[in-house]
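Laboratory data are not the source of any read-out in this text; all were calculated from the coordinates shown. Just so we're clear, the structure is a prediction, and the values are computed from it rather than from any experiment.
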Structure P
Amino acid sequence: MTTADVFARARMLGWTLLVLPLSFALLRGWAPARVRRRATPRMVRVRGAAGLVLWASAVTSAAFQSSGVLDDGWHPVRILAGPVAVLVAIVLVAVTDVAERRRRGVPLPASQ
């Protein structure tokens, strides 16, 4: 077992222990009071879904690295599981935030 394999397994374990329970809690609507004051229940759930997307992205890329699947045949899957999944999570949260602000009538921050 090389150092890269140990790092990949530690990364999978860390993401699973930290992000997965938090994402499931947010997906169920459980959040600290300070988060519930600033976000609607829909926004809390979307953040949980985005956390699950980020978790899947991190675990998949670490599993590919650990198993040695780095050849060109798996390149499209690695791209979809890596940067594309991170962008999907960011866009999901951003679009929901903008939609919730418009629905509540809160003006969007403008640059000076």
Structure Q
Amino acid sequence: MISLQLLHQIVAAIGIVALGTAALLAIIRIARGPSILDRAVATDVLIAVVIAGLVLEEVVNRHSSTLPVMLVLSVVGFAGAVSIARQVAAREGPRLEVKDDRRGDDS
């Protein structure tokens, strides 16, 4: 039977591989683009992967000293996503509303 410590190490190793793969794919998307929105989403994913990596490190080493770092990274990721969304919305300009003049009656 597998000991609890060995199971803990296996799960941590699987987590490291999954987070490493996600980080690599996010970095590739940042490099390839093609649009600024693709790069922004990939950056948000990369920040989330870093936060998840810090959580995994906390669980493995059984401490909570990196919690402030995770909170700051969360705020930075949110602020970056909002600023990029505002920039893209400003670049597109105001949207035209199409009014529907059809009436429900046949007269």
Structure R
Amino acid sequence: MSDPEVYASEVFDGDSRSKAIVALTPIRAGDLTAEHVGRQLGFHDARIQANIPGEIKRVEHHDGPKPSVSIWFRYLAPVLGSSKRDDYMRVAPWFELQLVETLKA
């Protein structure tokens, strides 16, 4: 895992947008472990032009002819009027994600 990059960003909490200082740390899916559960991944919703955090709920590594990583997460901000929701993705171990930490809101 490399050093985080720090940015001023606009974040969406479901009701409004606000400015925040965030640290983004690139990480490959294959490097995620149970220690990352509870941390946040960053997602961008192009429909509403907002950055939305997703809390990692579970990580599972799959061996096989096509290795992969399953990641379960919960969007922390309601998206387009819906309540917080759980989601899932299964990606290649080399797929790059961003761990997000809000340093100052």
| query | Can you say which of P, Q, R returns 0 when helix-only ellipticity at 222 nm (-39500 (n - 2.57) for each DSSP H run of 4 or more, over all residues; to 500) is computed? | reply | R
| One of P, Q, R was used to calculate semi-axes √(5λ) of the Cα gyration tensor in Å, giving 33, 17, 10; which? | P
